[in-house]
Structures are given as structure tokens and as C-alpha cells.
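Pasting the structures here.
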Structure 1
Amino acid sequence: MLAFLFIVSILNSKAQDVLTPEELIQLKSSRCVQMHPDGKQLIYTVYTPRTPNEKPGGSHVEYNLVNLDTKESQPLFTEETKGSSPSWSPDGKTLAFKKKVDKLYQIFVSTDNVDDAIQVSMAKNGVNAFKWNPDGKGFAYTSTTATSKKEKELKKRGYDFIFYEENIKNDNLFLIEIDENFKQTKETQITETVNIWDFNFDKQGKQLAYTATELKLTDQRYMFRKLHIYDIENMKVKQVLKNIGKLGNYAFSPDGTQLVYTGAFDINDHAVSQVYKATIADGSITNLTPEKYKGHITWAEWKNDKEVVCLAHEGVYPKLYTLTLKNMKRKLLLDAETSETIFGSPVFSSDFKSFAFSGSTPTDMSNIYTWNGKDDLKIVTDLNPELRKNTLGEQEVINFTARDGLNIEGMLMKPVGYKAGEKYPLIVFVHGGPEAHHSNGWLSGYSSPGQVMAGNGYLVAYFNYRASTGYGVDFGMEGFEDPAGKEFDDLADGIEYLIKEKGADRERVGMAGGSYGGYASAWFATYYTEYVKAVGVFVGITNIISKKGTTDIAYEELLVHSGKPLEEQWEMNLKQSPIYHAHKSKTATLIYGGAADARIHPSQSMELYRRMKMNNHPAVRLVQYPGEGHGNRKQVGRIDVLYRQLAWMNWYVKDLKPLDGPMPPLDISDQYGLDW
């Protein structure tokens, strides 16, 4: 117990004003919602985590309106209104938003005071998502098919059986028209037999683009969405595009004759990586992406009928480009490396001269920035001023050569007070996917608390191992049909690099990650056990065979990861599963995740735990969070993950407690910050 109290005292140390766990878990984040057409106002959201003593739930969401000339912000909605999903009309004179009426969301509009807004929609089962018709005289919205009276009665009588992946209620697409007083005058249901995922009007309000699948299944959304072009005047689908694989955003050209969209290179590409142009008249599609492009394009829009704007990720930095269609010439508009801000996709004014982004830096978690298209970014908000008092670990971009000669990039966070030539404990945080990557911005969160670890004397590494995004399709395909192969060899090579070049202590290495990162952690706890003293396996894959039979994205797994059906890969899948190597483990293994996870079923955690226990492993623990899915949404589970992982790593990595000795205390509720 004394040892544990010592760890606690370290975690809460203010000696150097390092970032503490309780400070990290309360940091705010932001997102841009919409810029006013005139470019002078911006709606953005602020997400404020709940405190440990609040009712369990996700972060509080506040919509704010900022005057971009004065930088003055104010809440958009009052406590009485409780609106959501705000959207200005095309002329900027009217604000529409969603508000609950009899437990169902409906569309409201306001020209002045949101408390006096007028209800527009009368959707029988409420409104899910909506968009203004560009003519300002109506909306499109989606609504889920209502439960019938018979179904309600059967449920009431206890006959509410689960028909797995059947009898799913699809989201349907509707059009409504309004008069000059904002009263609904007409409603038309466009779809009924398919599920609608998203939709966009053209600039004239004469066409709708939408994506649809047969059923409302995550797997179908990932892999099989098709773009439909609907003619509003003739009330019929006039084109179904032959887009393939994963799909990003899409938008009509100003003249309505073309569509730009982002998507996968082919059905086996594991991420959105390309930008395409589709000609609506004949459905022809042109890939606008440079051949063998060493990056991933994730968002695109039209500047005008002849130019497209693209957000690309190249290594650890995003970049904003324009692309001229006539000669395919690219022009770099904004580079995160020189702007020193990792930015997301922009919102912009109607004249395309004012932009706004949500962004981060290595020392700032999240803020809103504006840009005039030529000068430096300007910061609009100051969401986490307390970070300025913290002494943070220095962050740098690193590169090393893998065993087969390929260059691998990543980030290294140095411990506060780092001195060259000294040895430090190391923790490696592994991203999921693997279709994701780390950028050189803020990297700390509840499950990967890098700056907290740096404040506790750790080197902290974030590797963009092969199969990560941001390095081109070929790099992304390095993991195809080869789970845990070269991908995780890169992690081992990265650890060796840090030991030789950056002062990592070979005897004090830990690893943690979620989803595919949890798979990596489980692999290092078993197959590569000699590399790590302790791991955190968060919602991780442990048995590829049973994972394929329990995940909600089985087709995604087959098409972009496995490449072949299970029947052709039994032996490989077994041997590339951590459970196959569980008997070798000499690593303290903390396993944790949501008890309602449909992506990586909770049984994956149970299988690794049981195999280790049956092999008399002395330091394995399984923690599951009721009601949570693939990652924790509620603050109670986030708080526990943060403190439990810290205690586990300090116990076995930093303090080198023996594997066969006592484990860290099970009850760590005294660390949550609860009022008793």
C-alpha cells in the first residue's frame, strides 16, 4: 500500500506544474459548425467533460456564436431553448436548428430570438439530420421508420425478440416546403426501401445527392454506400454512381453538373485516400489524385466550377490544396508544418475568402482558428488557458529505418526535465485502425495520456507504423493479408531505435493502445513479450478467428484487411492471434473495454484473460465498463481508464515491481475525485 501511495503522490505532484490526470480529463475541445455566408460570424461547439461527481454521460456540448471582427463569443442557445445542429439559411437571414418536442426532435427556425423560434417540421418519428434547400423555401431531412402499434404491443407483452441484423428500422429521406411565415406547406417522402446515411443539395436546389445502402448496418456504411443523384423536380433518381469502397464527403459543383467526392482507391483500400470528379450526365468518374500519391486526401469542396479544394494528410502534417481541373495543377494553400497548427477540414464563407478550422498544437489541445486565405492563421478562442501554466514535455518528429529498410515516422514526447545521455522509462501508445495516423499536434487523451506520462518521467512514443494513413495507398496496403506482421515489427524496431538513440531504458518499456492498437499491445504481451514489462489492451483484438465471427464490420474486415475468407486462412489467423502465444507471456497485462462493444466483442478481452489465467499468469486483470461500446463515452469510464492505466504502468514499468508479486490495488476510486 505504501508503494501505491507513493505512486499516487507522483501522479498528483505539482512540483514542476506538470500536467496532472485530473487536469487532462477536464480539458475542453472544439469543432467548427458553420460560417455565416458573409464570413463575419461563426458557429462552433465547445465540448466540456463532465466532472467526476456528475451523472454519468458524455461531455456537455455548448453551441457558441463568435463575431469574427471583435472575437467576442456568446452561447447561441439559452438553457430554455436547448437547441442543436444549428444552420443558417443560404442568405444568412434565418437560423434553423433542432429542438425536442414531445421527446422527438423537430426543425425550428428563427430570424432573431431563438427562444421565439417557429416549429417547421411535423415529422411523425422526429428529425435525425436536416439541411436547408438553397432556395430558402424548404428542407431535406432524415427520419427513422417508426415502430408500429403491433410491434409496440408485442414488446409490451414480452415478445420483444432480437432478430439479429434483420427487422432494422431504416432512415428515410424527406423533403418539406415552407411558406413565407415558415409554415410547412408540403412534405414528400423520397425513400422507403433503403437506408439513407447522408445527403447534400446542389446550389440551385434542383438536385439531391445522397448515399444509401440496403440496411442500416455499420458494415454497409463502411463499404457499400452508393451515391445517388435525385432530380427534385421530376421526383426520381437520375444517376447512381459507381463509387467503390469507403466513401468520404461529397459536394456538387456550383453549376450542378459535377460532383466531387473523396473515397478509397479500390475495394481493398482501407481508408478514404483519393479525390474524384463525377460527371452527373453520364455518371463517368475521374480520379483527380496524383498517381502513387504519398498521402491521403480526406475532404474536398469546390472553389468554383474549375477548381477543387482538398484537405490532404502527408505524414504528420495536413495540407490544404487547390486543384485546377483543366491542367490538373495543384497549388499549396496552407501547410500545417509552417503554420504550426494541425487543422481539420474547414468551414468557409460563400465567397471562399474566409475560413475557419478547429486546430491543435503540441502544447494546445483544441481551439478555433480563422484564415483569410493568405496570411497566418488567427486564433479565435482560448479554451484551455490553464495549459499555459503547465510544464509540458518537448515533442519532436522522429524517423527510423525498419528492419527491411522502410522509413517509419512518428512523434516522441520527452519527459519534463529530459537530459541527453540519461535513461528513461518508455511507453508506446499505438493508434487504432490501423487506418489512422498521428499528426504533430496535441496527442494526449484519457486512454493515451502522453503529457501526463512525460510529467512522470517517461519518454512517450507515437509511431505511424506501416498500414497507417498519410503515406499513400501502397504504405497503407503493407498490412493487407498480413495482420500483426510487418505492422507490429515496426513497433519493435521503433523501440530498438529509441533505446539506441533517445535514452529509452530497455528494462522499463510499456505499451498501450485501443482497438487495433489494443491488438498491438496484446501481441507485445504475448509474441513480443521480451520487449515490454506491461501493456494496456483497450478494446483490443486477441483472436482473429472469433473476431471475424462477432464483429459488426465483417465485410470491412474481409475486404480491406484479410483479403480472403476465413476458410482459406485458418492457420495464419490462429498463429497471428495473441491467444495463440498467451502461454509465453512475461508481461503484466491490463485488459479493459466496453461491455457493449459491437466492433471488438467483449469476448475478445475474455479470451486473452482466460488463456493467460489458464497458463498461471500472475499479473493479468480484466476490467469491463457497462454500457460502453468501442471506446468509453461516459466520463466515469474515461476517468477509470486514465488512472488505472497510469497506476499499472508506474507499478510494473517505472517501479519495476515483480511480475509474480502483488498487483496494483483493484479499487482506485480514491483517485477519481469523488465527493463522499
Structure 2
Amino acid sequence: MQRTRVRVVFSIILFGALCVSAWNTQSQPTQPTSHPVSRFVYTSRKHAKKLKLPTSKKVWHFAIYGDRTGGPRSGLKILAQAVQDTNLLSPDLVMTVGDLIQGYNTTRPWLEEMKEFKGIMAALKMPWFPVAGNHDVYWRGPNRPPNGHESNYEKHFGPLWYWFPHKNAAFIVLYTDEGDPKVGDKGFSKSRHIQMSQTQINWLKSVLPKTKAYRHTFVFLHHPRWIKEYYPKNNWEKVHKLLASAGNVRAVFAGHIHHLHYAGARDGIAYHSLATTGGGLFTKLPEAGFLHHLNVVTVRTKQFKVATVPVGAVFDPRTVNMKKNMATWKVLARMKPRGVRPLYISQKGNIHGTYECKFKNRVGRPLELDVIADATKSPYKFTPDHYHIRIEPGQTHTLSFRYQAVVEDPYKAYPQPSLRVKFDFLGEDFRLSFPEQRFPMEIKVAPRFDKPTSRPTSSTSKPTSRSPKPRRNGVLTLGEKSALRIQSKYLKAMERKPFTIEGWIKPTKTRGMRAVFSKAQGSAFGLFLQWGRLRAFLHINGRYRYARGKHRLLPNTWYHVAMEYDGTTLRTYVNGKIDSSTPAQGAWTPNRYSLYLGADPKRRDKPNLFLPGEMDEIRISTVARYQGKPFTPSQRYTTDKHTLLLLHLDQNLGPAVPDSSGNTITVSRVNKAIVVKPKR
């Protein structure tokens, strides 16, 4: 009986424990199991690619500075910037290659320069080691001591030659400005001045056996004696043999020549010459080795790597905060000139007037602007040609430029005058200087083509019998990044209505996606060539309707193409025959982007998807002209009441091409879109 009670109690306890365990399992989320993908890399993903870990070999770094002298005092600021960069990179130590101070003076100015240099270097958060150069030890002036400034140098900087160990490496510093021991003078242009003394060679012989205990040995000096073009008939070959016999000398670093130079490796020893870290440069051409820089050497157990870092290329990511990010986006998105009075262009003759634009500060902080009127390679001249202004938050500043031009050749193409604008954003505790941007000036074609006027008006002119007959037939040539641009304000008459856009094209490339004409950026319409077939886009009721063509267009062949919308159907035509058709009921959605002929607008109204080749006879109509019926394409269009734009493309008009519809629509050229006379 007693055993039966015990069994019942045990069964109740066991059942309760199982219930609690089951409840816990259901009420709490299952913990994922980590599966090792590779050594020390863990994940809950079972089928992930295995990731290789880096080797655990010991690695460390040191930096090397180039010459500081031979240039203006502003080089001290470059040195100070290099110190900031170095502290961010945080190497173990910093080496130099000589010419620390300007020197070539007497004791008093030498001491002042020494204190100035060491004061800047004192900001380094790691030890630094000097190398003596000619500027550091040469004496100029009365009462020259026998060895120039050598005693001053050793008292305030350190030994003229020395070595020290660090981790798995040894560092040897040599002195290359001993001069002529017999005469006591110094220099580097005569053979007697550029020999390593036997005293120093004997010291080097005694040091190299001690450095063999280290995996790597690095050597530093000022004059790159191995460059025979600069140092003929010296005894560096003797020094090199000593270094090579040691077996562990990896690299030799020098300065003096003020340009970066790698002489290659010899007997396993790499020879590097540094340019400058604040010193004088013959020119600023980083690709050719003329730059302010520091070298960073990465040392591993069995190898080392040298990298050149331009001064100022390193910065603290903690200085870049959201305030600066938001200021950047605001300035880039909102700061551009708005046209007040356009720049008139004429077919021929004298023209003058006033171009005006305005800038409004919408970014919440003061802005400083440098604005330059750039009319390079055009006949226009501006007075004044530049402004420097400050705009407070919320204020608008209007700029006026008087212009004058003499246009002699009605067929000549020239670039559209533009504004070069540089912005400075004035934050509470920082200033952001933006790169210079270029904005084309708004242009307007003088309305009458037969008699250019010096007093252009903004009124439109209807077609008249006085409109000149073309003196030649032309075609528009389009390069890889060329197009024609029509601002959206000229297209109001066709918005949300039926329309027809047509013309002749001769593409040189049909692969990929290329725009025949388009203002399709989230809305509106466009006609594209997609792998040789036409594809039309029309935005209605929140989405695009597509018409995909069947006819394949070949490169270097003329075709008449058209896109038509009648309010219910979207169609494309090739050579007067229907190529595609799709239902499209409703009013199409306009936008603020330009209509490009030969390109497609992307954000900020910049063209892309260019169509290289040729174009001719472009017409935009505010009606569906063909209504789905076949037609014979015209070689030359005429204008009627439904013509919004007509481009015969027979001549250039400076930065534009003339519109023959009578609506004086400004059609500007983008890059190398130029009308030329076709070859016969």
C-alpha cells in the first residue's frame, strides 16, 4: 500500500514537470543554434558561404616624412596637417629623411627654426626620429664653425648616425653630408663632397652584425646616392655591398630630390626616394611624383609594404556629423540660379542687353557665393564678369550682367554662356566649401530671323513670308553625350492632351537602351530604342503605359519614327507604318523636366541614355495627326495651327538651333549636338 502511494506521488510530480517544460517550450521563442561556417566565424545560417579569416601574424606600422624645406613658410602648415594625419593613422613611430629646417644661416635663426619645427612635431602622439640633411647642417654667414651646424644639430635633434631596434626590425640612420674631411667644406655637387667617410663605414660594419638578430632592417639617409644622374662618382656601391651582405636589409629611404621615385630592388633591397612633406615642389603633379605626402610602411613577420598617403587625405570620421551632411544636401538641392531676364541670341548682327538671375537662400544659414560669367569660345562679353556676394537666410539676391555680341556667321555653333558658381556654407562652428558648379545661362532666341535686333523682345511671332529660306540642307549630328534640350515651360500647350512627335533618325548604335526623345522621369513620356526596337512610355493615372515595337532598326540607316497619342491609344510608327499600339485612356501626367531629343532626363534634369547618330526634321504637334492610319513621311514639314515645334535642323544658332514653328521656342544644344551640311 505504501509503495503504491509513493508511485502515485512520483507520477504526479513527473507529469507536472513535463507540463511545465512543455509550457516553457511553447511560450518562449526558440533560441537559434549557431553553426560554425569557418574557424571563429559563427552564424545561425546553415547554408552560408564559408568565410576565410585573416592570418594572425603580427603586424605593425611606421610612417616616413619627406623634406620640409626649400619652399614657402606655408609648408609649415602642410607639416602640421601631416602630423594630424599621422595621429589618426597611429603608427608605432615616425621617421624622417632630412631637411627638417630651412637652415643655411647662423646660430640664432637656426635655433628659432629648430624650435618652430620641433614645436609642430611635438603634437605627434608617437616617437619620431630625425635624419640630418644639408639644410640642417650647412652654415651660411660669418664665423663658420669647422663642421657648420653639426654640433647644433646633435645637441637639439640627435646623433648624425645611429641605430635602434623596434619589435622585429632594426632602424639604421646614416649621414650623407659629411663633406670633404680634408678641406672641411660641404656640398653635394662635387665628387669629393659625396663620399661616405671611412669612419662612418667602419661604424656601419660594426652595427650590421648586431642587426642580424632582427627579421627586417630599414636604412634612412638624406641624399639618394644610388641615383647616378644626381650623384656621379660616389662610393655608395661600397655601402650597398655592406647592406646586401647583411642579408636582412629590406629597404633604404632618402629624400632631397623633392619628387617621389622608386629605383627598384637590388639584391633584395628596395630603394625609395620621398618627395616632400611641406617642402618646395617644382610642380603639383601627383601622378608624376610631385606631391606632399607621407609614406606608411606596414611590417609583417616575413614581408613589408610601402604606401604613399597624400597630406590631407586622412581625416577623422568623428568630424563628419549629420549637421554637415544635411547642410550639403540642402545646398546641392536648393542652390541654383533662377532666370529673371534671359540672354538673347541672334541669327546675325549686333545684339546687346542685360542678363539677370537670382539666388535665394533657403538653407537656414548664411551663404557666400562667387559667381563668374563664363563666355569662353562665344562672341558674348559681360560687364561685370563676376560677383562675390553674401546671402543671409531667406534673402534673395539678383545679379545683373550687361552683355554685347557681334554674330557674323549664322551657321556657326558656339557654347552656351554659363555661370560658374562656388558656394561656401557658413555653419555655426564650421564652413563647408563646395566645388565649383556650372549652370547654363537661360537663353532666348530673338524672334525674327531675317532682321536681328539690338532690342530683342519676349513676344512671339507667327510665321510670315519674311522667314528666310534655307541656304543649305543640314542634319543634326549627335555624339556619345549630345542632345537637344527644350525646357518644359515651352510645352504647356501639349500637356495632358493628344500629341504627335515625329522625325528622321539615323542611329549609329542601337544596342542597349537609348532615348530618341524623352521627358520621362517618374511621369510624362518618352520614345526609346531598346536593342533596336522602339519602345514608347506614357504616364497616365499613376503608371506608365508601354508600346513595344516589332520592327528592328539597323544602325547607320535613316528611319522616320513617330510617337502618337490620341487620348485612348498610344502608337509608334516606323516609316509611316504602325509599329506598335496599346490602349491608354486618360490625360497623361506632365512634369518639370526638359524634353530631350537624343537623350533622357535623369534627376536634376541631367541627360543620359544618349542616342549617337543623326537627326533631321523634328516636329511636335498638339494633335494626333495620323490616327492609326499609314502615311508617307514628309522629307520637309510645313507648319500649321497644330504645330508646336518645327526643327528643320538646317543651321546652328550659337548655343541653339532655330525653331521654325513661329512660336520662337528655344532649343538649346547639349555638348556636341551640331548641325552640319550632309555629304553629297
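The value -0.48 for log10 I(q)/I(0) by the Debye sum over Cα atoms at q = 0.05 Å⁻¹ was derived from one model only; which of 1, 2 is it?
The read-out was computed on structure 2.
Out of 1, 2, which one gives 3.7 for distance in nm of label points 7 Å out along Cα→Cβ at positions 199 and 215 as computed from the coordinates?
Label of the originating structure: 2.
Can you tell which of 1, 2 yields 3.8 when distance in nm of label points 7 Å out along Cα→Cβ at positions 423 and 607 is derived from it?
1
Quick note: the coordinates plus some simple rules give every number you see, no bench work behind them. Here the structure is a predicted model, which is why all the values come from computation and not from measurement. Cβ atoms are built from the backbone, for glycine too; each structure is taken alone.
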